[in-house]
1. Just checking, which of P, Q has the largest value of FRET efficiency 1/(1 + (r/R0)^6) of positions 237 and 317 (r between Cβ atoms, R0 = 35 Å, to 0.05)?
2. Given a value of 64 for percent of Cα pairs over 28 Å apart, calculated from one of P, Q, which structure does it belong to?
3. Going by distance in nm of label points 7 Å out along Cα→Cβ at positions 173 and 477, which of structures P, Q comes out largest?
4. If relative contact order in percent (Cα under 8 Å, 6 or more apart) comes out at 13 when worked out from the coordinates, which of P, Q was used?
5. When helix-only ellipticity at 222 nm (-39500 (n - 2.57) for each DSSP H run of 4 or more, over all residues; to 500) is calculated, the result is -7000; to which of the structures P, Q does this value belong?
6. Which of the displayed structures (P, Q) returns the greatest value of FRET efficiency 1/(1 + (r/R0)^6) of positions 253 and 397 (r between Cβ atoms, R0 = 41 Å, to 0.05) on calculation?
7. Work out the source of 1.1 here, i.e. which of P, Q gives that when distance in nm of label points 7 Å out along Cα→Cβ at positions 373 and 405 is computed.
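No lab work stands behind these numbers, since they all come straight from the coordinates. The structure presented is a predicted model; accordingly, all values stated were derived computationally and were not measured. Cβ atoms are built from the backbone, for glycine too; each structure is taken alone.
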Structure P
Amino acid sequence: MHFQTELKLLIQSSCSFIYILTYEEERLESIIKSVASDDLCQALYTWDFVQGFTLGNDNSQDTKKNPLRALEFIDSFNVNADAIFLLKDFHLFFSDISILRKIRNLSRKLDVSNHVVLIAGNDPSIPNELKHLMHYLRLPLPNKYELQLELHRLFDKLSIAHPSLSNHVNVIARLSQGLSINQLRKIMSKLMVDITDLDDVYLQRFLEEKQKYISQTSLLEICYPTVSLDDIGGIDNLKTWLLMRSNAFSESSRNYGLPYPKGVLLLGIQGTGKSLTAKAIANTWNLVLLRLDIGKLFAGVVGQSEANTREMIQVVEASAPCVLWIDEIDKVFDKNLASNDSGTSNRVLATLLTWLSDKTTPVFIVATANSIANMPAEVTRKGRFDEIFFLNLPSTVERKKIFQVHLQKIRPETWHRYNLDYMAEYSKLFSGAEIRQVLVEAMHIAFIQNRDFTSLDILNAMDQIIPLAFSDYDSVHRIQELASLGKFRLASSY
């Protein structure tokens with residue numbers, strides 16, 4: 001249900017206490033005013049610790065810096081009058097036993113009056129004594145429509161005109177998803193200082209500024225991939241699967257009745273292109289790519305890790321449609337390590353897995369892992385991801401394609417002069433990343449001699465690099481054996 005609709009319904013039903021989780025006090029107050037003035041015709045009293053209660057320009061002096069007196073003010077209010085009381089940051093006083101007792105006493109009076117108390121805070125935890133008294137709501141980040149309204153308001157205020165202003169507003173609103181209204185205002189104000197033309201440079205600067213705010217206030221990183229699926233050698237089965245779903249987030253797909261795809265778990269040996277594939281998916285599908293360093297979810301304060309996870313989910317869903325890249329998920333959710341952290345990993349994992357199973361927003365998850373031997377079984381069960389693909393070491397045919405892709409980039413005019421067939425045969429057990437490093441090594445060899453590198457330089461470079469499949473044979477062989485049992489779908493057809 002839409003937040004404003006649900007809030008209005010709760011107020012109309014005379015719900016005594018409503019706890020609203022938000023960092024956007026100004027936006028929340030605007031929504032409450034809209035609800036109160038719509039057809040409820042209720043007066044709105046706001047309270048904060050410094051100013052006390054305010055109604056318009058009137059201040060109640062005796063409630064300043066006195067949360068208990070604020071509750072007494074509500075208790076003494078005319079029972080026949082309609083009123084909404086908004087208490088800001090009041091959750092900070094829940095540890096006071098007198099405040100808890102007063103709230104519980106007050107709830108009985110509010111149940112028989114038309115008074116509603118809204119508490120705005122940013123701590124998702126509520127004392128057990130109050131959980132049965134309060135209705136819990138979370139103010140979501142603004143949707144695209146709200147962002148469009150704010151952008152039109154800003155452009156009107158700044159008298160900015162443009163022949164295709166509506167198109168620019170739609171584009172900027174889409175790029176703004178995942179930001180609060182206040183963050184949008186700050187970014188726009190900064191850009192308006194030295195940029196007046198709504199061109200591509202403006203949009204690029206906007207994305208750069210958005211990245212700064214996302215990095216400051218969340219655990220996500222916005223990536224700007226330039227790689228496409230054509231830049232990856234091999235993995236034909238995975239490419240076909242992805243291209244079949246390239247329009248899965250379109251309106252026509254929804255009208256057809258198709259649900260949004262959940263995502264994929266890319267399992268494979270290091271250097272086989274898992275991270276590169278995540279970038280290519282976002283670029284090919286023309287979606288925003290958000291990268292999650294899942295280790296940052298964990299904090300030392302009790303309950304903060306779970307709060308970080310919920311905040312991350314809120315930002316991701318507000319940024320939809322998008323691709324969420326969770327890199328090396330196996331490094332964090334290791335069942336052998338979970339017993340040493342008082343259950344924090346299990347609680348974070350439970351929150352994340354519940355979201356993966358239940359989410360209906362257009363968010364495509366790309367999780368990568370080098371091994372699942374120590375991962376909890378619930379991560380890989382059906383329903384979390386649409387498919388689990390295994391990326392093996394490239395075959396001879398795929399190694400030839402990888403050499404071709406890289407050489408076409410660094411020597412676009414002369415790549416065909418290199419002996420691709422022989423290099424592909426000679427590079428057995430090399431991963432895609434190691435093949436790339438072989439070419440870099442060959443270029444260094446030739447550069448120091450002031451000449452272009454040759455096929456012989458590439459072969460010599462291979463002799464100097466020991467592939468991971470040889471140095472860590474046991475681990476690589478173990479995961480290849482699991483894949484050979486048919487537990488995962490093969491990314492390659494070779």
Structure Q
Amino acid sequence: MTDTLIVGGGTAGCVLAARLSENPDHTVRLLEAGPRWLAPDGFPAELLDATRLPVGADALWLWRYPVTLADDGVAITGNIVRGKVIGGSGAVNGSYFARATAADFAAWSRELGSSKTWSFDSVLPAYCRSERDVDFGDRPWHGRSGPIPVRRSMNPVPLSKQFATACAAVGFPAIPDLNEVSGSVDGVGPVPCNTEGGNRVSTASGYLLPVLDRPNLTVQADTSVVRIRFRGPRAVGVDVLHDDGTETLWADHIVLSAGAIESATLLLRSGVGNAEHLRALGIPVVHSAPVGAWFTDHPEIGLDYQLGAPERATVPMEYVLGLDDIEIRPYTVAFTPGVQHLGVALMRPQSAGVLRLRAADPAIPPMIEHRYLSAEHDRTRLRAAVETASEVLQRMPAHVRTEPMPGPPRAADAWLHANLATSQHLSGTCRMGPADDDRAVVDELCRVHGLTGLSVVDLSVVPVPLSRGPQATTVMIAENVADHLRR
């Protein structure tokens with residue numbers, strides 16, 4: 001019998017496994033569906049290199065999901081990916097490691113009522129524990145000895161420099177540290193990145209691999225969890241599938257850290273979700289809960305342009321411009337050869353999405369509907385943001401290849417749909433909230449309402465849209481909850 005069994009060796013799962021196994025009397029088993037390596041230098045070069053996004057069609061370390069981004073009479077469809085490897089999406093992403101803002105945590109706390117567990121002051125120590133900030137580690141709001149190195153580009157490529165100069169010419173202030181706890185969040189600044197020596201540093205290499213020799217820690221890769229087993233309302237184990245067949249693993253406490261998509265689908269397959277939907281799929285209902293009924297993500301409009309000759313390799317994004325709930329991103333990677341891409345992302349959308357099972361079979365991906373642009377607020381904000389981004393491009397100056405956005409709102413909205421993409425920051429499928437919140441799946445300590453022995457600790461639980469990319473906050477969530485799980 002394992003004390004804590006963690007499903008998912010991604011960003012959050014690696015943190016939890018490392019922190020919980022610090023107690024030699026507490027046994028921890030971590031299950032990962034994808035592969036693992038025993039040392040950071042054993043990772044494939046594509047995963048190590050922070051200048052590459054190893055998410056191509058031939059990549060073997062990805063979950064792939066078809067999605068519907070929007071539907072205004074014509075469905076806008078696409079595909080999203082997640083890391084299926086030790087380290088999860090943090091092992092394949094752009095190494096963006098900016099914190100959520102104080103305003104995000106004020107909104108998070110309002111969703112919980114009187115709780116202070118997720119106030120900015122409460123979570124700041126967890127952020128600091130996670131990081132080794134090489135630029136600002138001497139500041140009281142930063143960490144200098146954590147597992148994740150954080151640095152900003154000291155020698156940005158010309159494209160990034162031109163973007164920052166253009167933002168200044170338009171009148172936007174410079175923000176040297178996007179993770180600063182005070183001051184304005186509006187302005188242009190270098191992106192904090194979790195890199196070292198040009199390599200991507202995920203929580204696998206930062207947290208987990210250095211402690212693999214602990215006798216109370218077992219890491220089991222290439223192992224898929226099919227469902228959770230219950231005795232009454234208590235979770236007691238999981239059924240798994242691996243190369244040697246199937247087996248059931250028993251535990252005193254089970255933590256789902258498989259990400260906002262897989263944690264939710266595992267709950268649904270195990271009978272925790274909308275009772276009517278589950279019965280229609282032939283799944284016995286264990287507990288009725290709004291799993292997958294609400295999620296959020298960052299819609300992103302893409303502007304393609306050309307600006308000079310190809311540049312040396314660097315992290316995918318060295319600078320960003322933040323404007324309240326907008327983030328404008330000059331990507332340094334060329335998604336199309338010879339063409340640069342400027343992303344215009346809405347960070348606090350009012351539109352919310354839905355995730356449901358298509359079938360009880362784990363091999364069939366869920367239905368994921370983002371429902372982007374369904375709120376007028378979101379369309380209005382993105383129209384204004386595209387105008388701002390276009391002004392910055394004119395100052396660079398750049399040859400814009402994307403057709404200009406029309407002026408009339410109806411035509412502009414059609415243009416937004418035609419140029420719509422996603423930041424792939426899906427969160428909130430197992431939303432946190434009090435027991436009387438009909439959208440809440442877990443409580444403020446990430447325990448599943450109405451059940452015992454079962455928690456969800458990853459981006460699934462975030463109850464509000466986040467104003468920054470989610471990686472640093474996912475690490476913080478695991479750090480923060482690990483403190484409570486150890487008590």
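1. Numbers: P: 0.70; Q: 0.25.
Looking at the calculated values, the largest one is P.
2. P
3. Evaluating distance in nm of label points 7 Å out along Cα→Cβ at positions 173 and 477 on every structure, the highest lands on P.
4. Attributed to the structure labelled P.
5. Going through each structure in turn, the value belongs to Q.
6. P
7. Q
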